[in-house]
1. If we compute distance in nm of label points 7 Å out along Cα→Cβ at positions 31 and 239 for structures 1, 2, which one ends up with the highest value?
2. If you work out distance in nm of label points 7 Å out along Cα→Cβ at positions 111 and 135 for 1, 2, which one comes out largest?
3. When mean count of other Cβ atoms within 10 Å over residues 255-262 is calculated, the result is 25.2; to which of the structures 1, 2 does this value belong?
4. Work out which structure the value 3.0 belongs to, where distance in nm of label points 7 Å out along Cα→Cβ at positions 15 and 303 was derived from one of 1, 2.
5. For mean count of other Cβ atoms within 10 Å over residues 55-62, find whichever of 1, 2 sits highest and give me its label.
6. Computing relative contact order in percent (Cα under 8 Å, 6 or more apart) for each of 1, 2, which one ends up highest?
7. Kindly point out which one of 1, 2 the value 23.3, 87 was derived from, the read-out being Rg and Dmax of the Cα atoms in Å.
8. Say we calculate distance in nm of label points 7 Å out along Cα→Cβ at positions 127 and 175 for every structure; which of 1, 2 gives the highest result?
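Values in this text are rule-based calculations from the coordinates and carry no lab data. Treat the numbers as computed from the prediction; the structure is a model and nothing was measured. Cβ atoms are built from the backbone, for glycine too; each structure is taken alone.
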Structure 1
Amino acid sequence: MSGAGRAVLAGLALTLPFWLPNPYFLHVAIMAGIFGVLALSLNLLLGYTGQLSLGHAAFFGIGAYASALLTLRLEWSFWLALPAAVALAALAGWLIGRLALKLRGAYFVLVTISFAGVVALVSVNWMELTNGPLGLPGVPAPTLGPWSLRGKPAYYYLVLAAVLLASLVCRRLVHSRIGRAFVALRENEPLAESVGVDVTHYLVLAAVVSAAMAGLAGSLYAHYTRFVSPEVFLFSYTVTMVIMVVAGGKGTLAGPLVGALIFTVLPEALRAVVSWQWQMLAYGVLLILLVVFLPRGIVPAIAAWRVRQAP
């Protein structure tokens, strides 16, 4: 994208609450931003190292519960609970990375699904800590000095800052020696190992950063909805993340954000015009069309089209 295009997008993002004041539309934009951070986190594993994690919702839920518990039980400030939640999710990513990344293919997928299932069971059954299926209501909204960020316009800018931070982290990683190692592992792991790439080190690093970003999204989600329950561990969240990454364009920096925007807005748009059954049908048809006609994703397809149109 040209510099002018980036400037226009930045201007639209920064001024969105002014020209889109409807609270419902702002809610959709906030959720798109949270899912954007989630999609970026999964893209580090799936898009750049080639490892499919189907338990990524566990890190999202860990971040949500950690932030909620720290602010509710210990009365921590949001600005302290947020990095603590990110650190706890990163620790979980490190543990799973050390255990699971020696495995490949279906075995790795099974371990990640099992981990998510175990964490979900803990959230349901550890009543003294998590309040079980009843969840944790009343999660406090963030404050900044005398100002509360409870309002949607203020929270939008908080989420926008998180999206920019996650994008910057991904960009710096991808365009560094670490990112080149990630891509080498994705393309040909035995060859990468033969030239001195430490496979376990880089895969665990990808898992840690990915989990930390998912924990960041979970914390933002908890303080936005102000309620956390075991539903944050639902498998549907992971499936949604995978759809966003693959449809937007895995292994690209913009693809997950484009996928998150489209697949957050699309269900809301369909809900306004068709019944629930037709929503699922339209959703499924669109996914099939994307897989058939844009197998590499939306962003790579646009990039290829621009190359063909260039003189």
Structure 2
Amino acid sequence: MTCHNCQSRCKKFGKHRNGLQRFRCNQCRKTFTEDHATPLGAMRTPLDKAAQAIQLLAEGCSVSTVERFTGIHHTTLLSLLVEVGNKCERLLENRIHGLPVRDVQCDELWGFVGCKEKNNADGDPLRGDAYCFVAIERNTKAVLTWHLGRRTARDTMAFTEKLDAATSGHFQITTDGFKPYIDAIHTCLGTRVDFAQLIKVYSTSRDGEARYSPAEVVDAVPVPQWGNPELSKICTSHVERSNLTMRMQIRRLTRLTNAFSRKWENLKAALALYFVWYNFCHVVKTLRVTPAMEAGLADHVWSITELLEAA
């Protein structure tokens, strides 16, 4: 350890009352304490209490519920969510980079911020429909990358660029029938993928169905686009099942309730937290390990405290 003042060597000089090691310079005799670990940035919330709050949020509790359980004010909870979410977003990008994969499935999950798109009269880009693009590896169930935006060609391209950075090698990729995927995957992934789309055909009859019920899927047509995709693996069932888990675990995505995000950054932070929690902390029953362990990214199940310190 060197002195911050004169750059001379220091020796240990007892402990601070907060438990951190103190040092004293042999030359200028000044004392100082070792650097504090600040996993929560400038926030002063105790780490154990923050971990409890993050655990409840990751398990699908609402902000109001977490406030009642922990006693942390809801504005502090939202600040904590944004702080941790931003770090989780960077963590996922750093940990999943150039990962060898075999079979990737992509889909988009609908949500909204502030109001639904039809009520977004002023055209605010940070309000209205918000689509989360997700890519998972079929065998490990790991979420490779994600992107929050609109269901447009521009955001599809941004999502595919992230997928290109997250993966390596040759693999098969399957998407739904959203047309911008064709140009985006051709531009970003090119011939290193065997690309196919699963185009669903919906029934036009709505007899006896409730107002909010989805249309019945009467057929699903596999359409190879290029390469040599294996027909038996042209499937989006795994990523669609992952979408169900997202809606169960992220309270603001629960359908037909009053739970929704009022700020774009809050939804983005909640998604970032969920994906890191899912990859590193959540044990998939069919695998009996976390997706990160199955993919070789971790050797044990992370605790929430580890997640906060790593992020």
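1. 2
2. The maximum falls on structure 1.
3. Source structure: 1.
4. 1
5. By mean count of other Cβ atoms within 10 Å over residues 55-62, the leading structure of 1, 2 is 1.
6. Ranking 1, 2 on relative contact order in percent (Cα under 8 Å, 6 or more apart), first place is 1.
7. 2
8. 1
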